[in-house]
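Please go over the structures that come below.
No value in this document is a laboratory result; all are computed from the given coordinates. Note that the structure is predicted; figures quoted are calculated from it, not measured. Cβ atoms are built from the backbone, for glycine too; each structure is taken alone.
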Structure P
Amino acid sequence: MTFDPRLLDALENAAVNRWTGEAWRVVVGATEPLKANMRGARWNPPGQETLYCSLEEETAIKEIEYLLSREPVQIRKKRVLNGLRISLSRIVVLEKGDELSSQGISRTDLLGDPFTSSQLLGEAVHWLGIPGLIVPSARSDAQNLIVFPECMGPDDVIEILSSYDYSVDDE
């Protein structure tokens, strides 16, 4: 993949050193809490390892429930909400989603369907070797944290702090 050098420069300028904080991630059934998505989604093309997390517990639940609601058959498996402590050596921060408007990428492009712009952006961050990306959620006013495990170095850490089951009947 060839990236526009101006986009790469803009991403480098949006990157900060050392981000540490808590995030939440929901998995379905017996899925391991830190199993990366390889199928492709909003921020990763198929084949690129990606962990989807949210900076707010409620947003993590909204994100997975929206995803599952799009399945042709209702999924009734348990959901497990995992609290994580994450420390990344570098991270691109796009809190509002309009930080790349000078590159012709709007918040609407990043949060809409199809995922063309957001996948390109995630792929570019991954190509730069930056292990994380903070982006706005399409489901709430909160932010999501996207982690690229293949880009994590020895100083980057993801620790599971808590896990609890919930079901759709709990809501």
Structure Q
Amino acid sequence: MSNPIIGVIMGSDSDLPIMQQAIDILKEFELPFELDIVSAHRTPEKMMEYAKNAHLRGIKVIIAGAGGAAHLPGMVASISPLPVIGVPVKSRNSIDGWDSILSILQMPGGVPVATVALDGAKNAGLLAVQIIGSSEIEIRNKVIAYKEKMKATVMEKGNKLN
């Protein structure tokens, strides 16, 4: 995508079905993004290069999904000056997803990673949109409209119950 401002990375292509939720949100808000597989364990040099240089290419937020040991979000956050949103992914070798959650959530002081729920890539996408919207009024207005639409949907469903 031309001039991406959000980086969506994952440790493996097996994470793509979950990360697709974030991609769908970014498309809905028409935010340009890039997508890549960047494994902290299998391609550490690529991960280092990505984390060091994403901001130089115009990326403003990184969404990083990983399962199992899930070191990708934290390692990227340790190198990059950008906000990193971690998506713990329940992989087939995972211990009910807790290994991924704790690997991303329990970061040491000084290396923050915003962590969403297990398989919560939709919220990662929304958080990235809100981060961009904090300084871009057009995007902020789209977020406001999105939340109003959610509210209307819930109200409508509630009314159907009565």
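Thinking of P, Q, which structure, once helix-only ellipticity at 222 nm (-39500 (n - 2.57) for each DSSP H run of 4 or more, over all residues; to 500) is computed, gives back -7000?
That value comes from structure P.
Tell me which of P, Q gives 31 when you compute relative contact order in percent (Cα under 8 Å, 6 or more apart).
Source structure for this number: P.
For semi-axes √(5λ) of the Cα gyration tensor in Å, for residues 75-114 alone, the calculated result is 21, 10, 7, so let me know which of P, Q that is.
Q
With FRET efficiency 1/(1 + (r/R0)^6) of positions 51 and 147 (r between Cβ atoms, R0 = 30 Å, to 0.05) as the yardstick, tell me which of P, Q scores highest.
Going through P, Q one by one, FRET efficiency 1/(1 + (r/R0)^6) of positions 51 and 147 (r between Cβ atoms, R0 = 30 Å, to 0.05) peaks for structure P.
Taking 15.4 as the value of mean count of other Cβ atoms within 10 Å over residues 43-50 derived from one of the structures shown (P, Q), identify that structure.
This value belongs to structure Q.
Computing distance in nm of label points 7 Å out along Cα→Cβ at positions 3 and 19 gives 2.4 for which of P, Q?
Q
In terms of distance in nm of label points 7 Å out along Cα→Cβ at positions 59 and 91, which of structures P, Q is highest?
Biggest value here belongs to Q.
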